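Q: In the part that follows, the structures are each spelled out as structure tokens.
Values quoted throughout were computed directly from the atomic coordinates according to the rules given, and no laboratory measurement underlies them. All of these numbers come straight from a predicted model, not from anything done at the bench. Cβ atoms are built from the backbone, for glycine too; each structure is taken alone.
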Structure I
Amino acid sequence: MSALEIEVFSCRSDNYGVLVHDPDTGLTASIDAPEEAPILAAAERRGWKITHIFTTHHHIDHVEANLALKEKFGLEIIGPVNEALAIPGLDRTVADGDEFTFGEHLVRVIETPGHTAGHICYHFPDDKILFAADTLFALGCGRLLERTPTDMWHSLQKLAVLPDETAIYFGHEYTLSNARFALTIDPDNERLKTRAAQVEADRAEGKFTIPTMMSLEKETNPFLRPSDPAIRRNLLMEGKTNEEVFAEIRKRKDNF
């Protein structure tokens, strides 16, 4: 079984587009469909025909090109059962714990409510890849638009148990803002300071910050670390639960 090939590119103002290609079968999936033209350009650049869209949630900046791409390629759109009515062109629904194959590559569905009520992530366990969309970002997590901090904290815990070597592909280039915010919560974290400086340099050169690694997020992403004693001291929340600390961190990021 050959390794998956992944093409990452910019869409809209700050979305990432991602194409996943199985060279053994020729199958190509677009992770969400933020914008038609950049997706078509990426597919043409690589010589791939898009056969699937793996939809993570219903927001327009993730489904806008669904119908146009379906008309062009006759592809199959897979998406979350709990948002089925809001996803254009949906052919097949999946729920938490479902598994399917992409060529010979196993895909597991992880439901991660928080940003939206039915958001899902796509995990390729054998390939050590996670497509997290707007649940987990480099140094951040999604805004809580349809569910509670408790829901999102539980969702992030489901992702945090994945292997440290898991490569995480996310939906937006928010990393610079996330890094600057993380330093206000965790200013003495040496690993974070080093990473934030690298992010500043990379973004100044226009470099992408995707993918990130689960091990790196566990060390530096404050949204995965509400149990950390230093973060709790900085927030004056040493006697609070992880859920309460997470909620405070999310509230502060909303106002950052």
Structure II
Amino acid sequence: MKRTLQCLAASCCAAVAWSASAQPVIYTDLGPRLAPEELVIPIRLQSGDDRQWFRIEIAAATTDAGFLDIWTYPADLGGHFIRLPRVGLYDDFGNLVGVSDNLTEFQYAMLSFGLQDPRPAATMPPFLDEEPVSPGWPSKGQRGVLPAGTYWFVVTRGGAVSFNPNWFVGSAENPARMDRNTELHIRIQPPDIPYCDGDFNWDGNTDQDDVMYLANVLAGGDNPTGRWADYNRDGNEDQDDLLALVHTIAGGGCP
């Protein structure tokens, strides 16, 4: 499920609060997120060196089950989208867990933890008519495992940013910079709920073409998306995975 969170008042929007020795004072509390969902959060920095904090509680993300994917998407193509977004993730003790990679011409920020079965990448729209659409990187747990717990993440902009322990985020960016807008996407999959996306060929549909794709992979053919062929997660790549996918496409749910 995809949800969009709109800031209704200043109290729900993270601002510039940060500290070298304590948790952020001003932040958006996303609360426990223990069901599969995708959050879409508008980011509106107040200045070029501003930052927004979020707090979230999640289940574990392991290499075999569960994941947390975080990325930004250029929300304002009129010229004020953040061209170098940065996302830092901290645990509840202020330890820095990870800093985002920056990708494509738009250099969207991405962090991915947990399950290594690839998820579809965000595709960046062209900024100018003559520029091509830019594919991003698939999320596949590049940052490793993530224990269950409470985490804090911060969104800011620019290359002159330092992420340090104890929730300290320093910025030497020009406050007058106008590229301050983006969307923050958070995709959550708890480990106790099967991830069974049937769109194997990543064309946006779950249909007979995905069955043909998986059948070709099981027969030794190419696998451009990199999806795990062990769809039913029984440790084998065989006909049972194909039957499980057909069952899912027919409305039978996850294997």
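Q: Of the structures labelled I, II, one was used to calculate helix-only ellipticity at 222 nm (-39500 (n - 2.57) for each DSSP H run of 4 or more, over all residues; to 500), giving -2500. Name it.
A: Only structure II yields this read-out.
Q: Between I, II, which one scores greatest on mean count of other Cβ atoms within 10 Å over residues 220-227?
A: Going through I, II one by one, mean count of other Cβ atoms within 10 Å over residues 220-227 peaks for structure I.
Q: Okay, next question. Match the computed value 1.00 of Rg/Rh (Cα atoms, Kirkwood Rh) to one of the structures I, II, and report its label.
A: Corresponding structure: II.
Q: Continuing with this model, one more query. With relative contact order in percent (Cα under 8 Å, 6 or more apart) computed per structure, which member of I, II shows the largest figure?
A: Sorting by relative contact order in percent (Cα under 8 Å, 6 or more apart) in descending order puts II first.
Q: I've got another one for you. Where does the value 0.00 come from, among I, II, when FRET efficiency 1/(1 + (r/R0)^6) of positions 92 and 188 (r between Cβ atoms, R0 = 25 Å, to 0.05) is the thing being computed?
A: The correct label is I.
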